[in-house]
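Colleague: Listed below are the structures to be examined.
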Structure 1
Amino acid sequence: MQPSYNAAEVARVLGCSMPTVYGYAKKGWIRKVDDPHRLSGASRFLREDVDGLKAEQERLSAAGRSITEVAKQLGFYPQKVKEAIAVLNLDIQSVPLTVQSAKQRYAVTQEQEQAIGAYLKQQKSTRSKRNHLYVPTSDVALYQSFLLASEQPVRLKHNDQQELGFFLDDQDFLPYLEALRANDLEPRYTIHQEKKEAQHGFTDLVVPNGKKAFYRILDVLYAVCGVENFNAEVRNGQLVASIRNGRYPVNEFVPKDALRILRNYIQSGKVESKENHWIFSRSDRTIQLAFDEDVYKELVGFAETEGLSFHEWVQRALMEKKEQLKKR
């Protein structure tokens, strides 16, 4: 085995162009082989330097993909990947951007990438982008509750021909426009509320269509939040809704047990009652902890000896401390 490579061989080993090879040599990353007798007109480079550079490239690659690479692989924008990292509170390692570079990049491990992908897939598949139940041409909402002739409660639905209207007790179908013209038709509540601005995230819920809670939850969402503040659709026999986080005044239409029922179907986020308001908010909290580098390395070492990630180790340590304080 020769102790050196020619420029073409270096380019093939490192996966770069010929000009880059000479750029590496100029920076001192790889050394040319001295040829005092000038027997060869072509430059040659020390094999140990080239192989060492290749090994460093592979080490950086094995550390994990960059956020941009992960985003491209998963089919999302980099900002969405960053949001997922923050929500999941992942401990992402930093590595040099390239070999011998002073700049750093994040290295997302395969396990972390899988967690990010699962989170983003769940968000993409379950969170509706708009309120599909609202019918702006008639300013009504699907499954909205009305009073017909001031006494009969009816719900707005589609028939088999996708016409809007009401199924009466005898199962006759009364089209919405006909009911509006020929009968006293009153909505039992307003479906509009002031849109909440600059809120942080959504509270997600899923309610099967066959549950009694299906209509009750829709009624209170219409009455409390208004169609402006929640996105929803009925998909695969389920109501899938995302409520804009914020503070909503509760009105007289809302029954006392509505909040308890609503909580049973929340998938992410939370809702609480305070001062005659419902407050929707995130159920998780992301915090940042700053350590001196030496302390950080020591703590990471503790985590590794126990087979835990740094994030898992810190969470466990804090929970153990909480239990100790509770026993005092």
Structure 2
Amino acid sequence: MPDPTFSPQVLELLERLQQKYRPLGQDLASYLEGLLYSDFLNYWDYIHLDTLLSLQTPRTRIPDEEIFIMYHQITELYFKLCLHEYRQIATDPSPTAAMLITRVGRINRYFENLIDSFDVMVDGMDQKEFLKFRMALMPASGFQSVQYRKIELCSTELHNLTDKAKRQALGLQSTQEEMFGCIYWKEGATEAATGAKTLTLLQFEEKYSAELLQHAREFQHTNVWAVFKRLSAEEQQNAKLLNHLRELDSNVNVNWPLMHYKSAVRYLQRDPEVIAATGGTNWQKYLPPRFQKRIFYPELWTQEEKDNWGKGWVNNIVGEVD
């Protein structure tokens, strides 16, 4: 006969569960009875594997479109991982340099994984197949990734994300609404000839403008740079932390856009004619960082580095394109 008595560990856990449920007016015995009828958890149900693998729905029968979809879905999951870390930074009641090093370091690793893996898509798709199925995607564009926009707003002051031509005129005393109205990416989705907004931008603004403005307000005093400035003067001089912030600036504002630029050059640059992006963005002016001069932490870079922002990277990337 098995021993009917409970081990001390089980009895302790039962007592702790009783302490948890009694103040809530809940009957512990009912919860324990529910365990009798519950199935054991398995991997495929826990991560919703069947659902996950059913989310690839190509618009055409061209095989490589599925690669395109899956890579972008992977990208958005990495973005969600980044936003999880930004949220922890924003809500930490007593931020320290060590905390920022840990969490910004994680964000950098996520972006480095994305940057290093971008060739999976670029080199993994047949050029002719891409140029065919892309026509079925119009006017959708990676430009419309709201999570990427949220990452930018979580990283720095909104003033640093305004269009460089309007930044000085706006000044630091402008309202969140005024600065958001001049945010840099709106200039990237206008018709080059007329300055009119593309359908891609109109759709994006209709769906996300209110949400993004609210996000900007929420992180106005809790973005990474604002949290950094709350550290003591000594902690702000932490060399490892400063290096992590510079890496974040480079990863988000230089290396990641240039991966897209490399892809666009490979697939859309066809002399003497340049093929338009699906969303109508002026990608030749929008993607290269040296034109946007978007810098999260200008205080951490020398004037020479800011003057040459992204120039060397652009030349290297373009030089690698066959």
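Colleague: One of 1, 2 was used to calculate helix-only ellipticity at 222 nm (-39500 (n - 2.57) for each DSSP H run of 4 or more, over all residues; to 500), giving -18000; which? Present the calculation step by step, with values, prior to reporting the outcome.
Modeller: Details: 1: -11500; 2: -18000.
Attributed to the structure labelled 2.
Colleague: Using the calculated result 4.5 for distance in nm of label points 7 Å out along Cα→Cβ at positions 31 and 255, pick out the matching structure from 1, 2. Working shown, then result.
Modeller: Details: 1: 8.4; 2: 4.5.
Working through the options, I get structure 2.
Colleague: Let me ask something else about it. For relative contact order in percent (Cα under 8 Å, 6 or more apart), find whichever of 1, 2 sits highest and give me its label. Walk me through the numbers on the way to the answer.
Modeller: Values: 1: 11; 2: 21.
Comparing 1, 2, the top value of relative contact order in percent (Cα under 8 Å, 6 or more apart) belongs to 2.
Colleague: If you work out mean count of other Cβ atoms within 10 Å over residues 23-30 for 1, 2, which one comes out largest? Don't skip to the end; give the middle numbers.
Modeller: Details: 1: 14.9; 2: 9.5.
Looking at the calculated values, the largest one is 1.
Colleague: Additional query: From which structure (1, 2) was Rg and Dmax of the Cα atoms in Å, for residues 127-246 alone calculated, if the value obtained is 14.7, 47? Don't skip to the end; give the middle numbers.
Modeller: Working: 1: 14.7, 47; 2: 17.7, 56.
Of the options listed, only 1 reproduces it.
Laboratory data are not the source of any read-out in this text; all were calculated from the coordinates shown. Predicted, not measured: the structure shown is a model, and the values here were computed from it. Cβ atoms are built from the backbone, for glycine too; each structure is taken alone.
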